[in-house]
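Below you'll find the structures, each written out as structure tokens.
Laboratory data are not the source of any read-out in this text; all were calculated from the coordinates shown. A quick note: this is a predicted structure, and the numbers were derived from the prediction, not measured. Cβ atoms are built from the backbone, for glycine too; each structure is taken alone.
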Structure P
Amino acid sequence: MKRTQEITIRELAESLGVSVATVSRAIHGRGRISPETRARVLEQMERMGYVPNLHAQSLARRHSTLIALEYLGQMEVLSDVFLIELGRAIQAALVKHGYRLLMNLVGDSHYRQSTLRQWINSRLISGVILIGNPDVSAEWLKPLMKARIPTVLIAYHPPAEMPDTMRCVVLDVKTGWQEAIAHLTAEGHRQFAYIGSHPEDPALDYICEALRQHHATLVPEGVLYANETPLGGYEATKRLLQHAQRPTAILARTDLLAMGVLLALQEAGLSVPHHISVVGHDDIPMAQWLIPPLSTIRIDYAILGEKAVESLVHLLQKEKSDTEPVQTVATRFVVRQSTTKITQQEA
């Protein structure tokens with residue numbers, strides 16, 4: 001058997017009795033190819049020890065197939081379920097267009113910015129997708145504008161200045177909160193509490209606006225902030241329950257916070273939803289398997305990822321597009337068993 005580096009894609013194709021184009025489609029995950037054929041090609045690659053030369057492929061195309069994904073959140077990348085789900089959706093969309101994902105998993109903001117600049121200057125990457133928290137600061141935007149590298153932002157608001165090398169997909173969280181509060185107030189709720197992760201998040205403004213529209217309010221001492229983990233939600237709920245006025249519904253900024261809320265209420269002898277209703281945000285996969293299943297505000301990760309990648313591909317291929325430079329993906333409220341009518345709640 002030849003050494004790994006000596007095996008060519010043509011030899012791999014001949015061993016399977018298929019064309020080079022078929023092998024290429026199997027490797028890159030794009031084009032028309034059956035799952036069975038793709039699996040057979042990948043198995044043969046492992047058996048023969050064939051490794052695609054990505055650098056050579058990039059040189060042949062005169063551009064890299066790598067796209068950098070950077071997240072400006074405060075949590076570690078692999079601890080953030082939101083980012084994991086969104087990253088998976090982005091990667092699935094990139095593969096369809098023959099691109100691959102590159103992420104930096106560690107380091108503070110200064111280190112990550114430095115690393116991203118190195119990737120850009122060395123032409124290791126062809127484009128960048130930046131996920132804001134909730135928006136992307138000028139500190140991150142200026143180097144990207146200067147380099148004129150194709151960039152797509154995922155944020156709550158588009159930047160004030162956006163050059164022709166940049167697009168934005170806006171995550172509309174306002175709609176989801178409006179739907180949740182409209183539903184809860186229609187069920188008789190008027191006294192709410194909110195557990196968030198950081199004060200600059202605009203979610204609280206959207207919630208307060210919706211509460212005013214429906215003649216509802218936050219209870220005194222009813223706004224708390226915590227680390228964006230189940231433990232954070234648990235500890236915040238413990239503090240909330242020390243106050244005399246108990247809300248009929250708790251709004252948690254994330255499903256992870258809501259998980260801690262559920263446990264704290266259970267330990268306090270309060271049944272969800274019979275004593276207190278609970279709403280989360282993000283609709284992470286485990287939300288539907290909690291006890292009770294969590295009512296939450298859903299982010300459609302697949303659509304968010306597809307819109308971001310499609311915008312980036314148009315920039316990379318310099319195609320004319322009918323889509324607007326700024327696109328919006330709205331969140332939606334999903335009703336499960338952690339919320340109920342106020343008349344069904346025990347006093």
Structure Q
Amino acid sequence: MKKKITIREVAEAAKVTMMTVSNVVNGKTDQMSKETRDKVQAVIEQLGYKPNHAAKTLRTKSSLSIGMVILDDVPEFLADTYTSQVASGLSNYLADRNYSLILQGIRSQSIQTKSILEEIHADGICAILSGSKEKREKIIKKILNLNLPFVLIQEKYPDNRIHSIMQDDFKAGKLIAEFLVKKDCKKFIFLAPKQNWPAIEQRVLGVKKILSRNNLNIEIIECGDEGLKDTKSAVLNYIEKKGFPEAIIGGNDKMAMGAIRILSEKGISVPNDVRVTGFNAFETAAYITPNLVTIQSKAYEIGMEAGRILIDRIKHKIIDSNEIVFPVSLVAGESA
């Protein structure tokens with residue numbers, strides 16, 4: 001049997017103290033130079049040192065894990081790029097500090113009976129919630145009852161036990177509307193998923209704010225699960241009844257790209273005949289022609305920030321604010 005490497009052997013090989021090795025293993029490197037951290041990490045990998053996390057858990061009563069709760073009625077909820085980007089940022093931040101991520105998807109119809117929240121053995125919770133305000137609030141209250149550090153993504157909630165992290169989706173909506181108004185658009189539709197999301201709500205409010213200043217209106221078109229099939233059906237139904245709009249605002253890039261494809265199939269030029277915009281500017285938006293006018297999202301960075309706050313809370317560090325709002329910016333393209 002291969003001999004198990006000890007923390008003392010790692011310290012001797014790296015010419016540092018055992019405490020330094022322990023700090024690297026536990027992600028406590030804020031006061032450590034990058035050179036020292038990298039040197040210790042290299043020795044750990046070279047010797048194949050494996051920390052005894054089970055022993056640490058017993059000593060500290062910590063699970064070394066964070067729970068992520070996603071309330072979404074769409075079965076393929078991880079196919080949503082925003083959700084997967086947040087989860088990736090959170091997971092990578094935690095992994096670098098030897099924490100794991102426990103992912104739990106919940107559908108709205110199971111909110112009352114779901115006991116899984118009580119079964120998540122984690123040191124903190126991050127949540128991304130969709131659905132009605134009432135349904136979201138039920139989940140929020142269940143999480144608060146766990147008495148764990150809690151980060152809520154995309155949404156504010158009036159409770160100082162919750163840390164909210166979001167991007168400025170209200171401003172994002174205003175930026176898109178301002179851009180289209182300058183293009184002299186008069187007839188607008190907004191493509192939204194059937195599932196209610198706080199970010200979509202804010203984008204719609206931002207758009208309406210600018211349009212109302214210019215005595216303009218917008219019609220919200222529900223696009224089911226926001227996939228191509230549902231988006232195509234919704235857009236074609238609108239066109240059949242009311243003709244072509246001058247501007248289509250996709251609630252995200254996925255629906256905007258679906259709209260461009262539908263218009264192309266009908267021989268309608270974008271942007272000459274209809275202008276189309278989106279939100280988020282993830283890499284997938286680069287696969288559509290013309291290039292999409294959209295809003296840059298910081299979903300990955302939001303996930304990273306959620307990880308930082310949760311671990312700081314676990315370590316009882318003081319956090320200056322219960323609310324962090326990431327700025328947004330317009331990404332110029334040719335679709336509008």
Structure R
Amino acid sequence: MVPPATMTRLLIIKPSSLGDIVHALQMVARLREGFDGQLEVSWIARDTFAPLVEASPLVDRVFRFYRRDGVAGFFRLMKEVRRERFDCVLDLQGLARTGLMTVASRAERKVGRADAREGARWCYGELVPQPPVPGPPHAVQVLLEFCRVFSVDPVPGPDLWFRSPEGVGDTVAGRAVAAGKNFAVLLPGSRHARKCWPGYGGLTRRLLEEEKDLQVIWAGTEAPPGEMPAVGGRFTDLIGKTSLTELAWLLRHAAVVVANDSGPCHLAVAQGVRTLALFGPTDPVRYGPFPPNRPGCAVVRAPGGRWENLEVETVLEAWKRVASAGVRRGDGGMTTTAD
């Protein structure tokens with residue numbers, strides 16, 4: 001083990017995806033907390049996600065990985081990385097490509113996951129084992145184990161926050177925040193269709209009927225399955241119309257967020273926003289809000305893991321519990337899991 005005071009320059013390799021990057025930032029938040037700020041963090045991220053990492057005050061420098069540029073792009077990236085020398089590199093991804101990035105970096109210590117795949121584990125000088133917990137570990141717990149390498153306890157760290165994007169005040173969301181309007185953000189999509197609950201249209205209509213002062217905004221990058229309400233009045237469709245940094249800002253200012261198991265869901269939770277997470281076939285024990293008793297968060301899992309068994313009324317009741325919990329970022333609160 002190395003005392004935190006001796007550690008200065010760290011390279012994080014976590015190119016994707018959005019949810020994984022958010023989880024890795026949660027680990028770095030805890031690591032910085034343990035180091036008392038005596039840490040310089042660089043990060044390799046795909047160009048798609050780099051703006052979000054750059055907006056985090058936890059990270060000092062971002063190396064952009066342009067995967068579409070193929071082998072030539074990979075060598076350009078590593079040429080840039082090799083201009084720097086690091087005390088340690090952490091490969092949080094654990095795949096062949098990131099293992100090669102680890103080998104190519106100039107670092108005294110090269111640390112990776114014991115569960116790395118595609119032969120990547122042979123690229124590291126040190127392996128971080130899975131967390132010693134009963135049952136399957138949460139994705140954040142797996143990454144928090146890297147804190148032990150530096151004698152920092154692997155416990156949840158502070159909430160994340162991101163710098164506000166330029167010009168966000170002129171957007172629809174920015175004007176709503178400036179006017180002091182109460183709005184909920186619904187994230188109906190997910191990168192995988194099987195994670196998408198098809199009932200967001202019905203939920204939106206019920207919310208607008210019952211909550212007369214509530215604005216409802218749909219956001220995210222993926223269009224949802226099912227019927228979309230008519231745009232106008234107190235409903236705004238921003239799906240595909242925000243950058244990642246704008247989305248982070250929007251989520252931070254929401255009264256409540258409702259989301260499937262997705263990267264934007266993890267982004268809301270990690271910022272301490274009241275969040276209702278909907279799960280179907282995936283396991284909230286491994287991928288739900290972290291920590292499981294996080295204040296102001298609730299999980300509703302479709303009975304039997306099948307979306308057709310999850311009714312709008314069930315989600316609406318859970319939404320009311322989260323919305324009325326009186327939880328703000330940093331406060332105590334509640335977590336409910338309904339099956």
Taking distance in nm of label points 7 Å out along Cα→Cβ at positions 141 and 165 for each of P, Q, R, the highest value is that of structure R
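Identify which of structures P, Q, R gives the largest calculated value of FRET efficiency 1/(1 + (r/R0)^6) of positions 85 and 237 (r between Cβ atoms, R0 = 25 Å, to 0.05). All intermediate terms of the calculation are to be shown ahead of the outcome.
Numbers: P: 0.55; Q: 0.20; R: 0.00.
Top value of FRET efficiency 1/(1 + (r/R0)^6) of positions 85 and 237 (r between Cβ atoms, R0 = 25 Å, to 0.05), among P, Q, R, belongs to structure P.
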If you rank structures P, Q, R by Cα Rg over 2.2 N^0.38 Å, for residues 261-300 alone, the highest one is Q
